[in-house]
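We did not get these values from a lab; they are worked out from the coordinates using the rules stated. What you are looking at is a predicted structure, and each value in this text was computed from that prediction instead of being measured. Cβ atoms are built from the backbone, for glycine too; each structure is taken alone.
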Structure I
Amino acid sequence: MQLNDLYPFPEERKARRRVGRGCASGLGGTSGKGHKGQNARAGGGVRPGFEGGQMPLQRRLPKHGFKNYPFKVTYQAINLDDLVAAFPGVQEITLESIYARGLAKRGCPVKILSRGELESAVSVEAHKFSKAAAEKIEKAGGKAAAFEKDGKAAE
């Protein structure tokens with residue numbers, strides 16, 4: 001099968017509008033733009049939301065609420081099973097090695113989540129740990145080193 005064999009077939013596709021190709025086409029003369037006016041001109045028309053000079057809806061409605069998106073911190077979540085798969089037999093997993101393996105985008109804060117199990121003692125460093133992940137790491141005899149404590153950088 002080829003791309004040109006796929007449905008709909010060429011004869012079933014709607015033909016494009018060929019404007020300005022004579023009166024008989026039904027789109028000659030003014031080319032379907034009516035007579036004169038802003039929308040008949042080349043480059044004419046108004047921007048979306050323009051209401052002819054009336055105060056537009058997006059300006060009539062009140063602003064409301066608090067937007068904190070410029071300061072929102074988005075963590076790259078990594079599960080324990082992904083860590084174990086990426087670092088077999090390693091005793092210490094640093095943040096730099098996580099970035100180097102491509103598990104997280106370089107410079108993004110990393111949070112370790114608890115899916116998966118640990119068989120050996122592993123020391124892991126990340127910005128944050130879920131409570132269950134930290135418990136699993138310490139239960140296996142490892143150490144969970146967090147850079148942040150309750151949303152603030154650890155000193």
Structure II
Amino acid sequence: MSAKRRVLVLCTGNAARSQMAQGLINALLGDAWEAYSAGTQPAERVHPLAVQAMAELGIDISRQEPKHLRVYQGQPFDMVITVCDNGQKSCPAWLGAGRTEHLAFPDPALAAGAPAEQLQVFRAVRDAIRARLLGRLREISEHQPSDPS
């Protein structure tokens with residue numbers, strides 16, 4: 001049996017992209033990865049449309065809370081992934097141990113329009129995270145198996 005790898009997903013507000021990534025990783029890759037998320041300027045709550053978009057997949061992130069990245073400083077992570085879009089917000093830099101990668105996704109919280117149109121943007125970002133970020137973690141798992149426990 002392999003030990004789970006730890007991944008930290010960082011964003012500025014820790015209210016949408018990083019929260020959805022955490023939920024997706026734990027629900028769909030939970031046998032190999034244990035995900036956490038944080039931000040440099042945490043919002044007051046997880047965005048309700050992120051919660052709704054994830055609920056459509058049967059993944060409940062309603063109890064997750066935005067956290068400051070300092071909560072995890074000093075903790076070991078196998079992978080740290082930033083998900084902020086370069087053109088929209090400054091992304092936090094992780095100074096701890098662990099491999100770091102940047103996978104940019106647009107901030108769905110900036111979506112304009114009616115609530116239904118905004119939800120469509122959250123769904124698109126959710127699906128992009130599921131495809132690209134989870135695909136990347138699967139690739140790492142296949143090419144670099146975990147140490148046996």
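Across the set I, II, volume of the Cα convex hull per residue in Å³ reaches its highest value in structure I. Calculating mean projected area of the Cα convex hull in nm², for residues 75-138 alone for structures I, II picks out II as the one with the greatest value.
Structures I, II were shown, and helix-only ellipticity at 222 nm (-39500 (n - 2.57) for each DSSP H run of 4 or more, over all residues; to 500) at -9000 was computed from II. With relative contact order in percent (Cα under 8 Å, 6 or more apart) coming out at 29, pick the structure among I, II it was computed from. Clearly, the read-out refers to II.
Identify the structure, out of I, II, from whose coordinates mean count of other Cβ atoms within 10 Å over residues 19-26 was calculated to give 25.5. If you can, show how the numbers build up before the last one.
Details: I: 11.1; II: 25.5.
Value 25.5 for mean count of other Cβ atoms within 10 Å over residues 19-26 corresponds to II out of I, II.
Which structure, out of I, II, was P(r) over Cα pairs in 5 Å bins from 0, in percent, for residues 3-58 alone calculated from, if the result is 4, 15, 12, 13, 13, 11, 12, 11, 5, 2, 0? For P(r) over Cα pairs in 5 Å bins from 0, in percent, for residues 3-58 alone, the value 4, 15, 12, 13, 13, 11, 12, 11, 5, 2, 0 is produced by structure I.
When mean count of other Cβ atoms within 10 Å over residues 43-50 is compared over structures I, II, which one is greatest? Can you show the working numbers first?
Numbers: I: 8.2; II: 18.2.
For this comparison of mean count of other Cβ atoms within 10 Å over residues 43-50, the top structure is II.
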